[in-house]
Structure I
Amino acid sequence: MLRRAAGPWQPVFESELQRLAVQYSVSDEIAALLWRSYGPGAEKILGASYETPRLVVRVNTLRGSAEKLQQLLQQQGVTTRKTALPDALELLDAGDVTALEAFQAGLFHVQGLASQFAVQQLGVQPGQRVVDLCAAPGGKAATMAQQMKNTGELLCGDSASGRLSLIESLFNRLGVSCASVQRHDAMRPFAAGQGAHRVLCDVPCSGLGVLAKKPDIRYKDLKDLPGLIETQKKILEQGAALLLVGGRLVYSTCTVNPAENGAVVRDFLAQNPGFRLCEIVPEIEGARREDGMVTFLPGEADTDGFFVASLERVW
């Protein structure tokens, strides 16, 4: 009777941060960072990390339309749903997508909605000279090649030589022929990329926007974060140096840490008056907009956590 009167045992936490860290299985550091950045909203972000991510794919427009892919997938027993972007489809019951005939035929590649949104902000056109400084595993570069209609020149670099084969394999499956792939440290000058119309800097980051997909990040040590931010700044500087006047650069991450996102862009703009922020369209439900930049927060937007800023070189 006494046990019943006392009720079920409830854990006692010394602080709200400790509760978040324990309840959502993240390090104290990560819980503290999210709380500093978003206050009580941190719980929504962490809660979303236990939800199954949507499976979104990019239609390979080099080989067909979204409508044709939907018809083919329906014949293969896969239900699809349109999204806010015209060539992005959500697959609802696909199972192992690599086993699908449409996948093996190179009719699509898996790419989250926020990633596709980031690429869209470049406004890539056929015949342009385009650079992807941190290209592996190649999904964003493949989308750009499709937008270029396989014309022009797409230069893809990555510092990890072991990942270059991933890019090449993807390009082969999708029929991408306008791209070249090479090992390159994005923090160093990229002579081959000079005179670019478009540059993508999808920089290395803490990955705090993709906890649902990469649970190993939950206890990631953040002691190297200052050095990582310096790396991001250097890559942005090198990417900007490649642009022609009137050219456009997209800086993106898959983290929700403001210090790696808006703070990096604002610091760059303060030191480079020849650049300005571009308008970002379309509106995506749940996305946060601030100073011309967009942040997707898990739990608010039905996407990975992501950040996108689009910059134009005006002189």
Structure II
Amino acid sequence: MRLMWEELCGISNNMLKAWLVAGDFNDIVYAKEKRGGVIASIRRCSKFRERVNACNLIDMGVMGPKFTWRGPIYHGGQRIYERLDRALCNEKWRLSYPDGFVKVLTRVEFSDHRPILISPKESPYIKAPIQFKFESAWLLDDTYKEELSIIQHVDIPNDLYGARVCDLVDAHGNWNWALLQNWMPNQLQHKIAAVVPPHSDNGRDEQLGVGGKFGEFSVATMYNKLRGFNKTDADPVWNRIWKLGVTERVRSFVWLVKWDRLLTNSVKNRMGLSSSVCQYCGGQEETCIHVLCDCPLAHEFWKQIVPEFGETETRCSMV
């Protein structure tokens, strides 16, 4: 191994062209490139890094599985995994092929190493075809049965399978009815006619909403519109809760108290899970107010914070 690195250093000192070295170096750069077995030697990892740097080489990194070598199973059923295979290049190679990459492939049965694929250009992104998924929410639409009865009798021509919307537009930018009218029901043709055909002059489609200041789409705006929410009629306590200068957890707790959402015995009793009586004092119904204020246990807590608390009869109410 030492002789190999001496030869590589000699080549590196005289190398003026793009240079790449790849293979099984039987060493790792960092301890995290090993899993299982004895802890990796920090000294050996450091020595490997020194040799790579002495040759003015750069680790190209890797895509895919982290480890390239799978060792045998030792006592205790533990297997060792390491990244022994890698590709190293000089600066000129990296500048010549900035999009180059290394990908770890699937291991074949007769080898304990995973092969690596080195490419000088960027890997093309292959978009998987969109799969059809049935949405149960469609069943709730009032027009579902009507639309289903129409579509069941539609026989799409084979030459139109996989066609895009833009493929159904003629040279003048209008719907190409010659492709549609011979097989498509009139009801569907009328619906398509009500939609403006796609055209490059119209730009890309954009999401638009209602109720916003600039007509932009947002989930919050659409939710408020669908729910008929009006800010002028909103409970001012809501804003005061979420503007409290406390942590998010405390604000959420106050919100639960405001809307009586704490899982008290009173709530569990309505769910048929337990008695509504407070298990500590045994005299009153355990509501939010009882837990936070009226219960003797709560009284003792508040006295530690507000000494005047309890000197006079105190009753709390919801916010």
Structure III
Amino acid sequence: MNRVMMMTAAFAVCAGDALAADPEAAKKSSGPSFDIEIAAGVDYDSNVSVNQLDANTGVDDFAAALDADFDFSTPLGPDTELQLGYGFSQSLHFDLTAFDLQSHLATADLSHDFGLAEIGAAYRFAYSRLGGDPFLTMHQVNPYISKFIGKTLYVRGGYTYTDKNFEEPATIPAPATRDATNDSFGGDVYLFLNGVKSYLVGGYEREIEKAVSDEFDFHADNFRVRFAQRFPFGAGDAELSLGYRFEDRNYDNQTPSILAVRADERHRFQADLEIPLTKRAFARLEFEHGDYKSNLPSADYKQDLAGVRLGLRF
């Protein structure tokens, strides 16, 4: 479902999110590994929207969805690891086909464990199409530092630079004045409560974005918390995760359409349940409620997202 949240959802897969999805990812592999995940399903959106364009239709719709992820990791030495990844997703709406979203995400991550801490850097490239037309291209560089403290605490901090370039789809205006660079600083703390069976993660990020058009410049504070619990079920372990994200975004200049400086508050509540069907097959249920408050009318709305997936892992 995060990918169906329209656009940067696909790009928000940072290393911290990957660890939250799989805490064992923090451990160095002893040899090369290649993992594939393919899933298909149906999504429901109560208010089809593109938050990067401050556009919402007020109309609900269903969409068929296909996701595929390919991940490769290999040690380059006793304490050095390289990770490469590619992700693809496609949504096809039943009615509002102008909002069909296709996204591609390529990642490369190189890290070295110096003993006192692990230091690494990641590069990510994302390309998205909206309604069949080119929409958004992003490049991201993320140097970071992380460390396990004992067996139950893992901390990670870093800086992220993002370059965003918008195209203009034929059916939805996306002026190039939204092209921007974004600097962010933040970190996450993971508390493992029962090995990797249950864990709690909390994080904070400070963003500063500068766009071609002054009205889109903003600074924001982002807070996030997530709890996950794994438990025996059928052919393996099921996982329930609950999350909340809050963004306090303040724009730096007046927005001409409202003759005021824009201010947004964004709340997102998430719940996911993944159930193993066989050793390789799984089912996943996803739900998200978004409450977006803004003095810009087109950015002030609520949204419920729900989805179901059937997938395979190799």
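Bear in mind that the values in this text are calculations on the coordinates, not laboratory data. Bear in mind the structure is a predicted one, so any value in this text is a computation, not a measurement. Cβ atoms are built from the backbone, for glycine too; each structure is taken alone.
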**OP:** Supply the structure label, taken from I, II, III, corresponding to P(r) over Cα pairs in 5 Å bins from 0, in percent, for residues 118-189 alone with the calculated value 4, 19, 31, 24, 17, 5, 0.
**Re:** I
Subject >> Which of I, II, III leads on relative contact order in percent (Cα under 8 Å, 6 or more apart), largest value >> reply: I
Subject >> Highest-scoring label, criterion being volume of the Cα convex hull per residue in Å³, among I, II, III >> reply: II
Original post:
If distance in nm of label points 7 Å out along Cα→Cβ at positions 182 and 302 comes out at 8.3 when worked out from the coordinates, which of I, II, III was used?
Top reply: II
